[in-house]
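Once you scroll down, you'll see the structures, which are given as structure tokens.
Bear in mind that the values in this text are calculations on the coordinates, not laboratory data. Please read these numbers as outputs of a predicted model, since none were measured by experiment. Cβ atoms are built from the backbone, for glycine too; each structure is taken alone.
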Structure P
Amino acid sequence: MTVKIQDLDDVEMLKANDPGGMMEALWNLPEQCEEALAIGRRVKIPADYGSVSNIVVTGLGGSAIGGDFLRLLAGDRTDVPVIVNRDYVLPKFVNNRTLLFAVSYSGNTEETLSAYSQAREKGTKIVALTNGGKLRDMAERDGVPVIIVPAGISPRAATGYLLVPALAVLESLGLIGDLSAEMADMTAVLRKQREQFKPETGTANNPAKQAARRFFGKIPVIWAAAGNTEVVATRWKGQINENAKAPAYWNVFPELNHNEIVGFEVPVEMLRQLEIVILRDEHDHPRVQKRMEISKDIIKDTVSGVTEVWSSGGGHLSRLFSLTYMGDWVSVYLAALSGIDPTPVKKIDYLKNKLAEG
């Protein structure tokens, strides 16, 4: 089937192609993050919640990505380990010394509700993060602190709401330091970026539109650094899947240099359909930066192309979100090139409906 490639500089087309308002949600991300910080700081958390031996974030999809960011951002701020649970079942180590964030934007994610119930049985210190649904009802019934965030957007567009309040809780408990300066830097970076990425900025001056044109008709393979930008690679992959309705894959350095790098010999025709995306950050380990350069040289003549995307900003939060924001806009422009509305996720809805029948 031949797909007519849309003109990304046709602003009216872009708006008509986005009835669910995904681009508007992306535009509002800086303000969302500021609001999310205020929401998180208003919630009253029992003081004993700070006396924990581990932190677990349980959630799925867009509601779990905040946990991935939390794990990385907390890693260099606290000696309390953070893990993300994407399952019905909690790890056995979860107990009354665990701080658990039960995150479900809708409040009705069945895996999260299952994990919440187990946490209650274990006497775990729980904070619910949601906009309503069964999770809110259960938490309010049980006297569990609930962070209520605004509804009305797709979970994958609510990254600020699903991360920043949890950071604010850790701030209030003294598990991490004051967030004010880093949040101000991050939102300033995002406001600068959105002027570059917005629909009204032509392709010649719009890095997100340029990347979307390079990726169109190709399969993006996103490479990042373990322990740093890996969460952004996960995010890019998920956003391309959900917004552009297209396949994408990811891996991390240095692990991919021990296996994936060998797989660029055959089949030649398929390799020509791969666009390698390397997420770069000046704080990546020096040996990882060298690995990136060597790997780029190894595969450059066998794939469609290699795109490097560098982070912006001073703090870790700013740098991770700058890379994330770029990927979010790229995924929406990829959808527009195919004439696809980025918001609906019909296959996920179908799956949930079939599960509900059981």
Structure Q
Amino acid sequence: MVEYGTAIHVEDFGLEVGTPTVRSVGPLTFGPEGILFVADNVGAVIFAIDVGDSNNGRPQSVDMTNFDTSLASYLGCSRDDLAIRDMAVHPRSGNVYFSVIRGSGDAALPVIIRVSGGGAISDVPLENVAFSQTVITDAADKDDPRLVTREKLRTVTVTDMSYVDGLLLVAGTSNEEFSSTLRRIPFPFNGDVDSNSLEIFHVSHGKYESEAPIRAFVPYQGNASILASYTCTPVVQFSIAEFEPGKKVMGKTVAELGAHNRPLDLVSYEHGGWEYLLVCNDRHPLFKIACKDIDVQGPLTVPDDSLDESPADPVTPGVGVPRQLLPHAGVKRMASLNGSGVLMMQQDEDGNIHLHSYSVESL
């Protein structure tokens, strides 16, 4: 059995030992052999890093109360000086990885954190590691004045990522006029990058839009489709087969959750022979959607001004595909436990952050 951290990564995936220049950390996802992809929007770079986990182990339940307090203690700072950007579970070891910003402004420090199944916290060294990188050449310039929901265009170069069948799917923005973009980056990072501008119908805005980026997405249907969520809050289905090089792709809006809401994360799982998707938001409860309902949902193409007049009803928000509200409160991030369950990062009413694992049977 080959252990991580050996020459297999260098030989098979083009990694070289060195010190990556990581200026910020954001979206995370795992690829082949447990290689961790890390998006750096400040540098407009995506890194592939061998995190050194072994092949042994499997995703396991992780339950930690007041995780943010423990993390702040480990990093030697206050809880208010932490910003947890994303979470991903190693597909074999079961260790949980977080992208974290410690501090702010010029003093901000990007950190990759590892949490074992037993709750031990450690940081991933970013010196003398096996890594490779790819530069996002069409990222907006850092001085580009354009804003997307009050954020500078450069800061949303990458909003979410997922590795599918040899390709790293990367949602975000570009420097093009129609800035909402999905990139398909082959891994190892030695091939041509294909990208597509995206357009959707925003029901509450009553128009087609191509500037606001996907905020979170998840592959499903055996990686034949992705379900994506946008701010304020369309839920959109895209067929992977539609992503031909250079083509502007129109998504099918299957739900609208109403105004004044921001999507945070999506995850898929199977139970009882059916596939389901979970969607967490900053205003609404956790949603459960059956994929079979997405398949039969027609595209939403008619404006609904009532969705933009006031915050959506927190009990039965929005229109479109049926969804079930789950009782899991304050969910901020989610990650699959290799199909056996879902790990959730939840924030309580006092602002404390906890990690809880749930079996698929309980969802």
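Here are the numbers:
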item	result
Relative contact order in percent (Cα under 8 Å, 6 or more apart) - highest-scoring structure of P, Q	P
Which of P, Q yields 0.15 [FRET efficiency 1/(1 + (r/R0)^6) of positions 61 and 133 (r between Cβ atoms, R0 = 25 Å, to 0.05), calculated]	Q
Distance in nm of label points 7 Å out along Cα→Cβ at positions 173 and 197 derived as 1.5 - corresponding label from P, Q	Q
Which of P, Q yields -1500 [helix-only ellipticity at 222 nm (-39500 (n - 2.57) for each DSSP H run of 4 or more, over all residues; to 500), calculated]	Q
Mean count of other Cβ atoms within 10 Å over residues 85-92 - highest-scoring structure of P, Q	Q
